[in-house]
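Structures are listed in the sections that come next.
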Structure I
């Protein structure tokens, strides 16, 4: 049913309430916003935003450098998505960014970062209590790193379980994440 509705919406065209960047992520978020605004019953959507595997030439934190430009493109696409849905639409949505791996704390010899443990997740939308970092900061001193990596202090599955409990009514997180000790981080308002 949802695919049929998506085809009808695509044929009808869509004029967003915000200017999305003409990127794969910008176009995908625009499609999700269209489905949310059409109220066709969309429950979840998963989008891929690649090209973050920067083993070399990461670049300084200035415009025109690889990592800076990727972060800027991500921020622009997320801002357009939020603006397109508006406050009422964003109350219906919880957006979570996650990566399958973290990065090392120090650059390698090629000016990039190899795979590591610690990582960050970004959340946006309905009932998210934003504006702060959740979870303990492990520190970057050599004695605080784990084999040169940022220590993991929060299981990403605990974050997802909290979102699923607060936003989708999941009562038993172990049915989705067996064996994971879930806790309430307090990042989603009831």
Structure II
């Protein structure tokens, strides 16, 4: 089976991100999560109150992800960061990234020779699962940020550059109501 995509790997179908795979075009994990998580009304209200906020967040995320990729691949372990906002997001990240071993993926396959089949002709790499069950296709595809070994186990990491905190555990019954919304996130 030929795993390489001809043309763009990432495409938009009915306004949602999909990836070409040997099993056809499959929805991205982000698309599936956004379509199953309810209304985007809160995000839209935030965007109206913060013109240019989405674009600024996207640019910040792109820069931090690039720093992360170069760090994990050993290209630049000590980057000079002039932007104070980016420096705040980078602070403490290298010490956590250095806990990872056997880097398999940092935005793209770390060993391109062995995993070239993950990369499309547009340079975008993706992973997928066909998800067939009783004649139905429940497949998904995505472009992970990190796949590496941590404490002897293979882990998949998703780097976030949110202005709000991320917590390692879902909020429990002892979480105060005014904190609950802030803690609905993963680390």
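None of the figures in this text is laboratory data; all of them are computed from the coordinates on show. Here the structure is a predicted model, which means the values were calculated and not measured. Cβ atoms are built from the backbone, for glycine too; each structure is taken alone.
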Test item: helix-only ellipticity at 222 nm (-39500 (n - 2.57) for each DSSP H run of 4 or more, over all residues; to 500) calculated as -11000, pick one of I, II = I
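Comparing relative contact order in percent (Cα under 8 Å, 6 or more apart) across I, II, which structure shows the greatest value? Intermediate values should be presented prior to the final figure.
Values: I: 16; II: 22.
Structure II comes out on top.
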When you work out distance in nm of label points 7 Å out along Cα→Cβ at positions 34 and 122 for each of the structures I, II, which one comes out largest?
-> I
With distance in nm of label points 7 Å out along Cα→Cβ at positions 74 and 162 computed per structure, which member of I, II shows the largest figure?
-> II
Volume of the Cα convex hull per residue in Å³ - structure with the largest value, from I, II = II
